[in-house]
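Bear in mind these aren't lab numbers, they're just calculated from the coordinates by the rules spelled out. Note that the structure is a prediction, hence the values are computed from the model and not measured. Cβ atoms are built from the backbone, for glycine too; each structure is taken alone.
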Structure I
Amino acid sequence: MFKEGQLKSLGIATGLIILNIAVMWVFGFTPLSAVNNLLFGTFLFLGVIVYGAMLTGGSWLAKKGIREEDTNKAIAGTTIVQIAYGMFGAGIITMLLDPGLQLIALGITGIVTTIIAALAGLLVFGTGHDFSSWGRYANYIFLGVLGVSFIGSFSGIFGLISFALALLGFIVYLVHQTYMTKTRPGKPFLNGIGLYVAYMGVFVEILQIVVRMLAKRD
């Protein structure tokens, strides 16, 4: 059903995802968990810009390193993405003071995100639709996040809209990266990085919902 390269891509992405969730957990016990409050508490748009730059730059550098067979660049880029998601996730889970509850939040989020990823896989591999343009659609949505988050720095309702757009953007990006994995099985490392970045993007957005729900019940 799946080609060897596609399974390898999935394995690479899974390894990076598990590592990044562990990094979130560890960062939660360090001062890095306060970065979210510093950035978003000062100005919502500032947080979006900083994390957006780290994720975009890190992903670009990692993929550039893979294409050029430059291991140092690939590792450096991946490390930047790991740190960005790690800090962001740590800032979210520390809203829950109980470490045990933090683990529960990460577990629930992992299950929900994996279900979304599986549905994206069914959509891509179960249909003959061309999703190559969805990467461009995701970029348009992320540009919308920038604009709306700027307004959201002054109005709470626009902050919620920017969150919804970010979640939608990462889901669209996940579908696109799944499609790329399907159509270019001979590039497992490139595909693996793409799947990892997209999955974790959905993960951190879902994590915010889960943590807020658990915090209300705590």
Structure II
Amino acid sequence: MHFFARALIALTALLPLACTAADAEKYQAGEHYKSVRVPQPPADPGKIEVMEVFAYSCPHCFQLEGKVEQWLAKKPGDVVFVRQPHTLGAPANQVRNKAMYTAQMLGGFEKFHKALFGAIHGQGRVMATVEEVREVFVKSTGLKAEDFDGAYSSFMIDSRLRIGEKTVQDLGIASVPTIVVDGKWSVPNGANVFSIVDFLVEKARKERGKSR
């Protein structure tokens, strides 16, 4: 009898440990996130990269912007955030994406990014031509139209567009918005998207053998 009592006590003592181990994997691969088709090394090997794959034409991407800003406000120092636009095969998105890369090159990206999203989804403007995006660029950033034209038509911007599209293709991203963590795991849009992102950031830390 004493033997069974001691065994029961020992088993009971192990239960909290079992629960903790199960809770640690509250998000499951294949259900909440999945591995990308071809892993992409982060631009900065010393940082954990969180990439948002989005399209300016996508209303869900526009709606996600609020959550993105909230998450960025408390982003850990060992994490870098990257916005990766996707054309979705649409010529209009190609124009918008080239304008985004131009804004990154010349400065004023954050202002232009918000203004372009607002023009499309807030004002109902199509924003499918160079003339339209140039107008928003100049108005939102205060930079010169001729500077925009010179950068927009440059080989560097065309190259960035091609590289961006190839990156999305290699990752195997078929819908937007999608968040990619550390170039390894993709997270679809949903209520818990950034909770899953935080989980995967910690997973990446553990795999790298580092602490926050």
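A value of 0.85 for FRET efficiency 1/(1 + (r/R0)^6) of positions 25 and 145 (r between Cβ atoms, R0 = 35 Å, to 0.05), calculated from one of I, II, originates in structure I. Source structure of the calculated read-out (Cα extents along the principal axes in Å, 45, 34, 34) within I, II: I.
To test your reading of the models, identify which of I, II gives -18000 for helix-only ellipticity at 222 nm (-39500 (n - 2.57) for each DSSP H run of 4 or more, over all residues; to 500) when calculated. Structure of origin is II.
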